[in-house]
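> Each in structure tokens, the structures are laid out below.
No value in this document is a laboratory result; all are computed from the given coordinates. Not measured: the values here are computed from a predicted model. Cβ atoms are built from the backbone, for glycine too; each structure is taken alone.
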Structure 1
Amino acid sequence: MGNLSERWQQAQAKAMEHDLLPGWYATRGRRRMLAAAGMFAVSLMWIEAAVSWALAPGDEAMYVTLILSAVMLVIVLPTISLLNVATRGVTALAERQLDERQVGQRLRATTLAHRIMLGILVALVVVVLAADLARGDPGSSVPAVVVLQLSIALMLTHLMLPLIVSAWQLPDPPDED
């Protein structure tokens, strides 16, 4: 098992060294555009849950959910790959494969991402409680499909936020003399 794990980590580190579409993340502005695309993809999952809550049960909710999920996947898969290459795997690689500067960058990105995630969780609790109180029906509850979609949105947000923050904060390399 250890051998397979080591080979996977080495292959992952090697993949981070290849410049895949460098024009897409060569400058800070372009990295921030990629990070914004990642945030947009994550927000589609949150929108999907809200739409399901508003339209469920019904065929409209199912169709909108499928369309939003497909658009999210088309955006999120290449975005994650490009952001990982742009940050040289700061959030993806094992800590022993990073230098001190990268470890510090990872810690700063993770700390900020956790603070943002706390704000998202607090906002989610407030919105769900307010929506439940606004309905006024003591027997009403959140549909199960919405709970599942919110859980997926939380998981995707939690996984992508450190990568997005890291790419957003990454400065341009110094000019060559």
Structure 2
Amino acid sequence: MSDLRIAVILGSTRPGRNGKAVADWVVEQAAGREATYELVDLLDFPLPHLDEAAPPSFGAYANEHTKQWSAKISQYDGYIFVTPEYNHSTSGVLKNAIDYLYTEWNNKSAGFVSYGSLGGARAIEHLRGIAAELQLADVRQQLSFSLFSDFENFSTFAPGAQHTDAAGVLFGQVEAWAGALKSLRA
């Protein structure tokens, strides 16, 4: 398992976003595990609205930004998506980034961390359906942070202590599936 690489994908680019603190916390909680966890911030991959002519499943990318995104995502055995909940779903920027690719996601594991007024649970439910289509094995454990109880003044991230143990369960499930699926991809 020490050779597993897990991306923590920050699914918000909004100015003043709460997601950066959440994603940083996730990476900090994963420190010291056998798998390597790395933050992938969508601010570093400014993808326009999907602009590839061929479907992503063809893998015939024409644009340099798509090729760079593909190369980045291909490096990982699993993913933890950190998503806000906007209008009962995930963010448009995260959905767009996911839609750019197909085979890069296949037969890998996925976990979800959300935040919002109701903990972002509805965003995760939408991401689970998307994961199924992409052949991502999503795990049961999830983390949901409430703007009312896990943030001070709705902006300063201060997660409750119960989330630490839950994060360990999430990491364990993502790593187990990532390891099992790695042999399938080989």
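> Out of 1, 2, which structure matches 1.7 when distance in nm of label points 7 Å out along Cα→Cβ at positions 47 and 63 is calculated?
1
> If you don't mind, there's one more thing I want to ask. If mean projected area of the Cα convex hull in nm² is computed to be 10.0, which of 1, 2 is the source?
Traced to structure 2.
> Where is FRET efficiency 1/(1 + (r/R0)^6) of positions 103 and 159 (r between Cβ atoms, R0 = 25 Å, to 0.05) largest, in which of 1, 2?
1
> Could you figure out which one of 1, 2 the value 21.0 for mean count of other Cβ atoms within 10 Å over residues 79-86 was computed from?
1
> Of the structures labelled 1, 2, which one yields -27000 when helix-only ellipticity at 222 nm (-39500 (n - 2.57) for each DSSP H run of 4 or more, over all residues; to 500) is computed from its coordinates?
Derived from 1, not from the others.
> Just checking, which of 1, 2 has the largest value of relative contact order in percent (Cα under 8 Å, 6 or more apart)?
1
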